[in-house]
Each structure stands twice: as structure tokens, then as C-alpha cells.
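Take a look at these structures.
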Structure P
């Protein structure tokens with residue numbers, strides 16, 4: 001049985017992405033006891049699935065490694081993966097949280113040697129790569145996963161594959177008898193850092209994502225560009241594996257649209273500008289990159305990066321919200337629309353179309369286990385003038401709004417401070 005030692009001075013952090021990790025570590029490093037709950041088998045969230053950050057085009061692995069090391073070294077932090085908060089009762093300074101733990105079927109003896117994976121035959125869509133590739137029924141989610149422990153897919157439990165995985169393990173780490181558990185423990189404050197999910201591109205019917213193989217989303221394209229991704233870093237067409245040199249980026253795919261997402265996610269323009277460099281770096285003079293946009297939102301420090309990408313000869317910007325994407329007889333996506341600067345109709349053929357989809361909250365409005373104010377976009381909303389009217393529950397990062405990584409980390413640090421103040425106030429601690 002899993003045990004959690006906690007009191008009403010413990011801070012519960014829900015979500016182990018970059019915001020949740022930041023909030024948990026900042027609080028734990030001040031001496032507060034923190035329980036970090038993450039529903040995936042590993043920490044890192046969406047940031048772990050990025051190839052590069054904008055605008056510096058550096059790799060997220062460095063920052064993730066630092067945070068993972070901080071988490072391993074801090075005795076005040078308890079991490080629960082494959083865990084979901086199902087209920088929160090009580091009031092500020094005196095909550096009781098209920099957490100459901102799903103079985104991993106692999107215990108702490110695991111050395112990540114990979115012998116169980118070799119023994120298993122069954123394959124499943126790889127969630128880490130947004131379904132673009134396959135993974136085994138025994139798998140390490142990705143090479144830097146923390147905790148560095150394998151997982152058995154519940155679909156193989158009771159099959160020969162499960163027994164093969166157990167027999168292959170030299171360290172008695174495969175435990176087929178694991179069952180679901182429910183933990184109840186006290187806490188004094190809650191930081192809700194459940195992050196975001198990509199908008200479902202299949203809902204944008206005119207763009208043909210669910211019908212045309214060579215129409216992909218921006219998050220899928222990001223995984224394609226990563227050398228550790230499903231295509232080994234090669235930018236190729238899903239339909240036939242041919243090099244995708246003529247690439248179109250459609251901005252605001254579903255965003256700022258009353259039929260889909262009302263809001264602007266703020267990161268999509270910069271993400272596409274970053275991905276333009278992937279194509280130009282891969283194919284040089286042979287690259288042919290089109291960016292269809294309503295307007296480019298690259299403010300403050302991002303303006304220089306926008307100007308840099310505009311200076312790439314192979315990149316052209318078309319001011320338009322395309323009307324439709326269709327496939328020709330060879331499976332090439334054809335973008336139809338009107339250039340609003342010259343009011344010229346276009347019918348442009350590309351190797352690949354990338355939809356810059358927006359961000360929406362990971363948790364649906366009806367699924368919050370605690371009463372909380374939600375705005376029309378589904379994000380957790382602060383009270384008037386930023387005041388908190390949720391008692392001891394605080395939003396962090398993209399649970400509160402669509403934010404880039406830098407702003408999400410800043411927001412999470414602020415949430416940690418507010419949670420610490422709540423704990424101190426309830427305990428009668430000054431400062």
C-alpha cells in the first residue's frame with residue numbers, strides 16, 4: 001500500500017508539468033511539505049514533448065534535467081505519478097484530498113534496463129508522440145522520463161505478454177498483482193497546475209485533418225522534428241514518407257473563432273515561426289514555406305525573432321484565413337483561400353500542411369473536484385482585481401490562461417508564494 005505522510009500544513013500540487021514542477025519545487029525548497037500529483041507516468045508535461053523552445057531555439061532537456069535533479073534531492077517533496085485527484089473537501093487551511101492511484105505494474109526495483117520491453121510483442125499508439133508512432137506494451141514513456149521506471153499497459157495484464165515481461169525482469173520489478181488504490185490525506189492549500197491540451201483539429205472540418213494524411217497539427221510536427229521522435233527527426237509526409245519540403249502553416253486553426261476556440265492562445269504564431277526554421281534548416285534552398293496568417297502576434301522580445309524568420313528567403317507570409325484544405329489525386333494537400341492584401345484567390349499545393357492549433361484547459365469545466373470560478377474559455381479565473389476567492393486553491397500556469405513556458409513558470413512561482421502565505425497564515429506564522 002502507498003502511504004502519504006501529510007498534515008494541514010502540506011501543499012498539494014495537482015499536475016506535474018513545468019508549472020506544477022515549478023510550484024512544487026519552489027514551495028518545497030522553502031521547507032514546506034509538498035505532495036505533487038501527476039496523472040501521466042512521468043513528470044514534465046507538454047514541455048517534455050517539445051523539440052526546441054522559442055525564440056532561442058534551445059532544447060528543453062536542460063531545464064527538465066535540472067528540475068528533475070531538484071525533485072530527486074528534496075526530502076520535502078513527495079511525487080505520485082499515474083495519480084488523479086478525485087475529490088477535495090474542507091476549507092482554506094484544512095482540506096482533505098482524495099487521490100486515485102492507477103497501477104503501474106512496475107515497482108521501485110526497476111533499473112530501466114528494458115528487458116521487459118524486449119520480451120513483449122503487443123504494440124499500442126504512442127501517446128508521447130501523439131499517436132504518430134507505436135510503443136510496446138511494456139515501455140519507458142521517453143528517454144528522460146522521471147521517474148525512470150517502465151510501465152505495463154493495462155491491456156496486456158492477464159495475457160502471455162504480461163507474464164513474459166515478468167519472467168524477463170531480473171530485479172523482481174514487474175508486479176502483476178498491483179491494483180488501483182485510493183489515498184486520503186490532509187493539506188492546507190492546493191495549487192491547480194493541470195496545464196493544457198491541444199485543441200482537437202478534427203473539429204475544424206474545412207481543414208481535413210481527419211481525412212487528409214498530410215495535414216498534421218503543430219504539436220505533431222514538433223515531435224516529427226525531434227531526432228528522438230517517430231520519424232527520427234526527418235520532416236516527411238505521413239502518407240508516403242517522402243520529404244516534406246513544401247510546407248504550409250495555417251495560423252489560428254480553430255482559434256479566435258466562435259465556432260471553435262474563442263480565445264487567442266498567444267503561443268501559436270511563435271511556435272510556427274520556430275517550426276519554419278526546422279524546415280529551412282532541413283532543406284535549405286529547396287525549402288518552400290508558406291505561412292497563412294490573420295496577424296502575427298510576436299510582441300516584446302519575440303519581435304526580433306519574427307524579423308529573423310521574415311528574412312529567410314524560403315519563407316513567405318500570406319495574409320489570409322484559408323477557407324479549406326483538400327487533397328489532390330496524389331494526396332497533396334491544396335490550400336484554398338483569398339489573399340486579403342491583394343484580394344487574390346489562391347489554390348496552393350503543398351507537401352504538408354501544419355495546423356497551428358490552440359490551447360485549451362486539460363480539465364473540463366464539469367470535472368473539477370472543487371468549486372472554482374471558470375471563465376468562458378474554461379480557464380480558472382481570479383476574482384475582481386486579481387483577488388483570490390477560491391479559499392486556499394490557486395491556479396498555476398496554463399490552468400489559469402494560455403501562456404508560453406516563460407510566463408507559465410513565472411505564474412507558477414507566484415502561485416507557490418500564495419500557497420505558502422496561506423499555510424503560514426493558517427499556522428499563525430508571520431512573514
Structure Q
């Protein structure tokens with residue numbers, strides 16, 4: 001039997017080694033230590049007292065979807081951050097956690113006793129955050145303190161710091177939830193400040209800071225509903241939609257691999273993939289093999305003059321990830337992914353509101369990308385209307401933009 005040429009043998013050997021490398025990367029990625037526990041928040045209520053204080057109360061649920069693994073939660077605490085309009089140093093903030101386990105009584109002292117969440121089981125806890133303005137004999141009256149608090153407060157950013165302990169080891173987890181203290185009034189159709197655009201009128205729509213406790217349809221209906229009329233197109237930014245879907249995480253929750261630590265150095269310093277945690281977020285989404293192959297193929301494409309190959313091959317999330325500082329506070333301390341299933345969201349929102357809806361990514365450089373849109377949406381009109389970036393890239397809090405054809 002004739003032997004293979006040496007060059008072909010070498011190529012086959014390289015291909016085999018490369019394939020084994022990809023297999024090793026994928027297996028190592030999929031078998032890395034991970035906890036099955038999932039933390040979610042229920043609705044929150046805001047209760048104002050007549051003594052110059054406000055209390056926010058809500059609940060959290062911890063689910064274990066694993067069939068057999070038992071996971072312990074030995075530590076859990078709350079870390080509140082108050083966002084407001086002026087100096088908040090005078091405020092006094094206290095938190096309280098009450099375990100509401102299905103098989104154990106709650107402790108009256110508020111101590112979090114280590115608890116085992118068994119397979120296919122869940123537990124709950126109640127949480128409250130009290131914000132007050134100290135008075136004193138010469139200070140403001142309770143009524144005055146109430147007025148001052150209403151003027152000062154805006155949003156509660158509540159981080160849950162909890163530990164998962166089990167066969168995977170000990171994992172520290174940090175998850176943030178946003179609860180508005182105040183909601184802005186919806187726009188008045190008679191005084192709405194429409195802007196003239198290219199063959200259209202454009203209206204940025206302000207909202208409260210959005211988070212996982214919000215329902216997208218309810219947000220659009222509350223703030224844009226009063227000024228909507230047939231023929232309008234309603235857009236929502238891809239980042240606000242992503243945070244509503246809970247697609248953000250603190251960098252401490254990301255464990256960079258050797259691949260992300262090495263490969264992040266080849267990206268432009270301003271890219272969200274130029275940090276180990278930013279690139280690892282993409283790897284966690286699409287897998288290490290795809291990221292490595294996209295980089296190798298993209299590098300070869302760049303040699304022949306074709307730029308952007310990596311982002312096309314690595315998938316849409318490669319362009320949409322925002323690393324820390326990339327979004328408005330408090331999400332500026334988190335890594336935000338792109339939205340999940342934006343096409344489906346557009347169809348559902350359009351059906352709920354009765355007008356076309358689009359998810360867009362716009363920046364101050366005039367770049368407009370329509371990620372997804374519902375039926376009847378004029379994407380060319382949207383690109384012209386949004387090119388000046390009417391929503392802004394700072395803290396305008398106008399994640400919705402209404403486009404009305406002229």
C-alpha cells in the first residue's frame with residue numbers, strides 16, 4: 001500500500017491535534033465547577049411612613065433544578081446601594097432577611113442559618129430595606145423629612161451576596177436586583193417634545209431605571225402608551241431589554257479561563273472583549289471552540305483585507321456584550337450581554353401594543369443597528385430617524401424612542 005506524502009501526513013496530524021484541542025477546551029469548559037442553584041426575585045412594594053422613612057419589601061426564591069445534587073447555602077446577606085438626585089450621606093439604611101424555608105421555622109433574630117436545598121426543591125426568604133432620614137430635636141419634622149426623602153430618593157440597587165457549597169466546592173455569588181423607589185410621570189401628549197427627523201418625528205420616552213422586576217410590555221404601555229397612535233414605530237434599546245431579561249452579572253461571578261486571559265489581549269483596548277471577564281462572558285455563551293475558531297479564521301480573513309470576520313463568526317453576542325463602565329449605573333459595575341430572542345420579543349410587544357416594535361443598538365457615532373423588528377416595521381426609516389441618537393448614551397433614561405412617519 002503506498003504511503004501518504006509527508007506534507008499530507010503533517011497536515012492530517014495538525015488537524016487531529018487541533019480537533020483534540022477543541023474537544024479538550026469544550027470538555028474543560030462544560031465540566032468546570034458550577035452550582036445548579038438559581039436565585040430570583042418576586043415583586044417589591046414601597047411603603048412610606050409618616051415618620052420620615054420608606055421601607056421596600058420583597059422576596060427571593062432559591063431553586064435547585066438538579067435531580068440529585070444537594071447544595072448548601074451557609075451564608076447570605078444583603079448589600080443595599082441607594083441611588084438619588086443629591087448627596088445621600090445623611091440617610092440611614094438598614095436591611096433585614098427572614099428565612100422562609102418550607103421545612104424549618106424562621107428565626108426571630110434574623111440570623112441566616114446554613115440551609116440545604118435538596119434536588120428539585122426550593123426555598124424562599126423575605127427581605128426588607130428601610131431608608132430613613134434622622135431627625136433630632138433641632139432637625140426637620142417628620143413631615144419635612146418625608147418631603148426631603150421623596151425629593152432625594154430614586155432607586156434601590158440591592159445585591160445579594162450568598163455562598164453555594166456542595167460537590168463543586170465553595171462558590172461565592174453576587175447578584176444585583178433593582179427596585180425603583182419613584183416612577184416618573186408618563187408623557188403628556190399635549191406637551192410631548194417631538195423632534196423633527198428625516199421624514200419623521202422622533203420622541204425620546206423617559207422611564208424609571210429598568211430591571212428584572214419589570215415586564216417589557218407593561219413598561220412600554222405605561223410610558224409610551226399615552227402618546228402612541230396608529231402608524232408609529234416604537235423602539236427599545238438592546239441593553240435595557242437585556243437587563244429586564246436579567247442578562248447581566250457581576251465580574252466576580254465570572255471565572256476567566258486561560259483562553260480568555262490570553263485571547264483578550266488581541267482585541268482593541270476599547271472593546272468589551274479586551275478584558276478576561278468580558279471575553280469569558282462570550283465564551284460562556286457560545287463556547288470556547290467557536291471563539292477560538294472565529295479568532296483564527298478572522299485573523300486569516302484580515303490578512304486578505306476582510307475585516308470584522310471574528311464578530312461575524314463568533315455570533316451576534318460578540319458585538320452586543322457591554323463590559324463594566326459600558327452602561328448606565330448601577331449596571332456600569334456589571335457585564336451585560338445582548339438580549340435573548342429579540343425577534344420573539346418584538347412580535348410579542350407589537351401584538352400587545354398594536355404598533356410595530358424594534359430592538360435597536362445605537363451609539364453617538366451615528367451607527368444604527370436594528371437587531372430585530374416586528375412585521376410592518378420600516379427599518380430604513382428607523383436608521384434615518386435614530387442616526388442622531390435621540391436616546392443618548394449617558395444617563396438620559398430614555399430607553400424608548402417613538403418614531404412617527406411624517
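Listed values, structure above:
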{"quantity": "For -8500 (helix-only ellipticity at 222 nm (-39500 (n - 2.57) for each DSSP H run of 4 or more, over all residues; to 500), calculated) the corresponding structure among P, Q", "calculated": "Q"}
{"quantity": "Winner on FRET efficiency 1/(1 + (r/R0)^6) of positions 168 and 344 (r between Cβ atoms, R0 = 35 Å, to 0.05) once structures P, Q are ranked, highest first", "calculated": "Q"}
{"quantity": "With semi-axes √(5λ) of the Cα gyration tensor in Å derived as 41, 33, 18, matching label from P, Q", "calculated": "Q"}
{"quantity": "Distance in nm of label points 7 Å out along Cα→Cβ at positions 96 and 272 - structure with the largest value, from P, Q", "calculated": "P"}
{"quantity": "Structure responsible for 3.3, with distance in nm of label points 7 Å out along Cα→Cβ at positions 128 and 208 calculated and labels P, Q on offer", "calculated": "P"}
{"quantity": "Comparison of P, Q - label where relative contact order in percent (Cα under 8 Å, 6 or more apart) is highest", "calculated": "P"}
{"quantity": "Origin of the derived value 135 (volume of the Cα convex hull per residue in Å³, for residues 192-327 alone; candidates P, Q)", "calculated": "P"}
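Bear in mind that the values in this text are calculations on the coordinates, not laboratory data. Predicted model, so just to flag it, every value in this text is computed and none were measured. Cβ atoms are built from the backbone, for glycine too; each structure is taken alone.
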